[in-house]
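Here, each number is a calculation from the coordinates, and none is a lab measurement. The shown structure was predicted, so the numbers you read here are calculated from the model rather than taken from an experiment. Cβ atoms are built from the backbone, for glycine too; each structure is taken alone.
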Structure P
Amino acid sequence: MRVIIVMLACLVSVMVLAEDIISKHCIGRCPAGADTNQVITREIYTLSNNAKTKFADWVCYKVTPQTIGKSKTRRWKADPALAEPQTLEPSDYKAAHKTIKTDRGHQAPLASFAGTNYWKETNYLSNITPQKSALNQGSWVKLENTVRKLARKYGAVWVMTGPLYTKEMPKLPGADEPHVVPSGYWKIVIVKTGEKETPYQHAAFVFPQSAARRDSVCQFKTNISEIETKSKLSFIKLNSAPTLLCE
């Protein structure tokens, strides 16, 4: 049964070889630079899976008032579009919270898509990373809540996000395959303003795994150039003002 599901899921899954990735979840094009990753496009997000780290190098999604809903049950699953050696399984996270103080952190958040029929796909482990509990339940979720407020204000918000690997982190104690735990995360939030001179506004953030629960979102605001340097990805150049949040 698993083989059949993988074959069906791979109809929207491609290997990337140095070409632009176009998706309805990205403005213009998706992030570039992860040239050998497997890219998976679903109804609610597009992600670029890194088989070495076992986590997505980037996830892109679009939040609207219609996609938002009340959070649902978290039932974790290995991604059916990925071969077993390319991703983690639920058992790999065993004892992680107790041992290294991490949650299963969503990149595309469940609550932002709980209003759709596809919300269960946010619980695929390709969309999850081991995120420190203080970050996951602090500034990370605060920004997710802010994005949903922006979606209600502007009608749509585009988000690009992914992990960073700037220093070595403790491994998942229950994992039985090689993986690399992120040391931090980046996120870029974009809205259309309708203004002629600057039709977009954006905000960019870098969050370290060491962030405290009470830290504010704004103390982690940065610029897209810094994210490009740290992530080794490149992003489409928009006529956009960096004035969306924290001004």
Structure Q
Amino acid sequence: MTGWTPETRSTEAKCVAPYYYNDTKITGFRGSHWLSGGCTQDYGSVTLMPTTGELKVAPGERASRFRHAAEVMSPAFYSVDLDDYHLKVELTGTARAGMMRITFPASSPRHLLIEPNIHPGQGFIEVHPETRETQQHVRELLNTQFAAGPDGLPGNGDSGQMSAWYVLSAIGFYPACPGTPAYSIGSPLFSRVAIHLTNGKTFTIAAQGNSAENIYVRSIHLDGHAHPGWTFSHNDILRGATLTLDMVARPATQEKE
């Protein structure tokens, strides 16, 4: 299991933990395999560091001062103010994912450094938002990792959470952050789904051209109007909106109209 921790020591050396209370600067926030209290070696980790102003990459240069008085620590939540960048970072986690929220100042260049902690040539991280890789992976998971047999769930069902994710994703959306009234658009299995609500209204998702090959969303319309972005609100469901997705075989930048 991967945990997230503030990082004051940018090394995976054996017996060196990512975070030491007496250190005065934070170099990032690490997705770590470190076993608390053990003299082990961290491995396969990645560090994220938000900064503002002039871009600085090296750990010693980008490190920011922080104050313990501005830290909040618990097993489920961590937050801190990075004084040199005038921003706040909050970390929390679920059974299978970590979440970070960054509050930047209103004005100033903003950066998010992503650093794989490996030797050159041993690994890499790619970010391609324009290729809609999420839609590909959602459809792949729906088709390959769930079934009707005794082994139909890919791991622990977490009291129904994985089954709920499957049902919602098959319809065409899922809550990327539980507890918030917004849903991310994925890659629906069905060409048309109607959800009849207790208030008498119906929320409809129409995936035009949907097929086993057409798994990518080219454009999004909400009640007939071009919809910017890749989320919609819970209120859209309650008011009985119609979400129309134009499905194609190759990923492309969402069209604007």
Structure R
Amino acid sequence: MDTSASPTITKNIVNATKVVPFFGNSTYSTYYDFWREYLELNATQEPNVAIPGAGSDHASFLFFAGVPVIDFGFNPNTKKHPSLKHIGYPMYHTAYETFDLVNRLIDPDGKIMGTAAKIAIYLTRNFADSLVLNIDLRGYEKVNLETGQLKIHDIPELRILKVMLDFKDDPVVDKLKELGVDLDSLFMSMDVFANSTKNWSAMLDDFVASNEPDPLKAKYINDQMVKLDKNFLLTNGIPEQTMFR
């Protein structure tokens, strides 16, 4: 399974796999169980959810509307078919990518599509049925702590996000200072952001724990959380890469 999501909702996709049954044999009770074993994770590790890029259908929502997104799909089993590791599958985006191909070769019993549908339904219902949206602003803080899991140099957005991560200890900082670049304001803003999300999350935890059925207050909270990502958008895009905002 290949997944990406905005940092504030990465846990939602993982949680969905914990309740969706595995489509294969009965060795695994949920897709999450299979996923962890396939990735060879230890007892304390969770499947990695990547930062979304700009090359898919969700880009308009993420880079123009500025709302959190989730993207997921199923890739070939590269342990069985290592030659497909970097290409997905050969017919992708060709005239041969038809329903007949899927029906006869890729997913004859529709089990993979069924699993994808169940995950999507769980996510939709979870968001729709919650008085307060299951959004965790501390997701950005977790990204700070898990920089080592991100392929910073593979995706342009991640190189930009490096500023928001554990940048203070990066050797690049010393080089920038040598060039006369003042980073004090940047670091101050990063600390303010981290403290603000911590305080907001504490307030949110208290509201949820109170079981207070106040739809107006819940709407205020939901609007604030959904609009967080808008603050990171650059109207004109990143210089020379305007598709990334």
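Rank structures P, Q, R by mean count of other Cβ atoms within 10 Å over residues 40-47 and report only the one at the top, that is, the highest.
On the way: P: 23.0; Q: 16.1; R: 9.9.
By mean count of other Cβ atoms within 10 Å over residues 40-47, the leading structure of P, Q, R is P.
When FRET efficiency 1/(1 + (r/R0)^6) of positions 48 and 192 (r between Cβ atoms, R0 = 25 Å, to 0.05) is calculated for each of the structures P, Q, R, which structure yields the highest value?
Largest calculated value belongs to P.
Which one of P, Q, R has Cα extents along the principal axes in Å, for residues 136-183 alone, as calculated from the coordinates, equal to 33, 25, 14? Could the numbers behind the result be given before it?
Details: P: 44, 20, 19; Q: 33, 25, 14; R: 36, 22, 15.
Among P, Q, R, the structure yielding 33, 25, 14 for Cα extents along the principal axes in Å, for residues 136-183 alone is Q.
Can you rank P, Q, R by distance in nm of label points 7 Å out along Cα→Cβ at positions 80 and 112 and just name the one with the largest value? List each step's numbers first, then the result.
Numbers: P: 2.4; Q: 1.9; R: 0.9.
Top value of distance in nm of label points 7 Å out along Cα→Cβ at positions 80 and 112, among P, Q, R, belongs to structure P.
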Entry that produces 12 once relative contact order in percent (Cα under 8 Å, 6 or more apart) is calculated, selected from P, Q, R: Q
